[in-house]
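Values quoted throughout were computed directly from the atomic coordinates according to the rules given, and no laboratory measurement underlies them. Predicted, not measured: the structure shown is a model, and the values here were computed from it. Cβ atoms are built from the backbone, for glycine too; each structure is taken alone.
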Structure I
Amino acid sequence: MSKPRRLGIILISIFAILSGINEVVVGLTGNFVGILSKPIPPSFATVIVGAFYSLAGLFLLTMKKWGAVLGILFLSAEVLGRIYLVLRGVAPSKGGDALKILVGGLIALALVVYVGFQWKKFD
């Protein structure tokens, strides 16, 4: 018998998918609905980092342990990708926009921790 789907896992999965799509748009356009005070240069690396976030959400929606593992790996890759973007100078390392990038990475890390605590809910 299948374990019931957890609303929390579904919600964070949808959040990750939407956040990833937003990040892909930032990578293509340099900004998205004015989230950043200063647009960044369009960057394929930013598109990849956003894709990691969306893929994490998609795999988490499987509600399978293998999907949770891949979700955690993609969320971790998203965090490492943010670090890479800052180190390469694509994303700002100072000011309010840097704080937004940091908070976004911390949210992704929080999702990893949440998925770990919900491990038993995955089939």
Structure II
Amino acid sequence: MNLLLDTQLAIWWQIAPERLPRACVDAVQGNDGDTFISRASLWEMAIKQGLGKLHLDLPRFAARVEADGFRWLAIENRHILELSGLPLADDHKDPFDRLLAAQSRSEPLILLTTDAKLARYGSTVRVA
């Protein structure tokens, strides 16, 4: 099974592994498929850093993704087209989370997240 880590889990994997839910660590370490980090997550981090909401060495983060055994997931047209069909909820409009959910549905991949609101996007989302 192929996995996709949401942005928060990807950050924690590198800088705060003690915050990772055990279910996430077990899923990644016991996975016989690939684990992906979306380029959308890197984009989100760059925006948050520019706004002063995140302090992270982004070039180092990017270099460590592959060193940690993960693969990058590009943003493809099919992901954006899938995004256009996702329901929009009043309590969850985060465009990056929605893009990750769309990627998980169109690939398919299992999106690991700590955000229970993402579970509404279907069976490809697992709340860790």
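Ranked by distance in nm of label points 7 Å out along Cα→Cβ at positions 51 and 75, structures I, II are led by I, which has the greatest value.
Quick check on the output: -24500 is helix-only ellipticity at 222 nm (-39500 (n - 2.57) for each DSSP H run of 4 or more, over all residues; to 500), derived from one of I, II. Which one produced it? It was calculated from structure I. A value of 18.8 was derived for mean count of other Cβ atoms within 10 Å over residues 43-50; which structure in I, II was it taken from? Only one of I, II returns 18.8 for mean count of other Cβ atoms within 10 Å over residues 43-50, namely I. If FRET efficiency 1/(1 + (r/R0)^6) of positions 59 and 107 (r between Cβ atoms, R0 = 25 Å, to 0.05) computes to 0.90, which of I, II did it come from? This figure was derived from I. Look at mean count of other Cβ atoms within 10 Å over residues 83-90 for each of I, II: the largest one is in I. A value of 17.9 for mean count of other Cβ atoms within 10 Å over residues 11-18, calculated from one of I, II, originates in structure I.
I, II: which one has semi-axes √(5λ) of the Cα gyration tensor in Å, as calculated, at 21, 18, 14? Working through the options, I get structure II.
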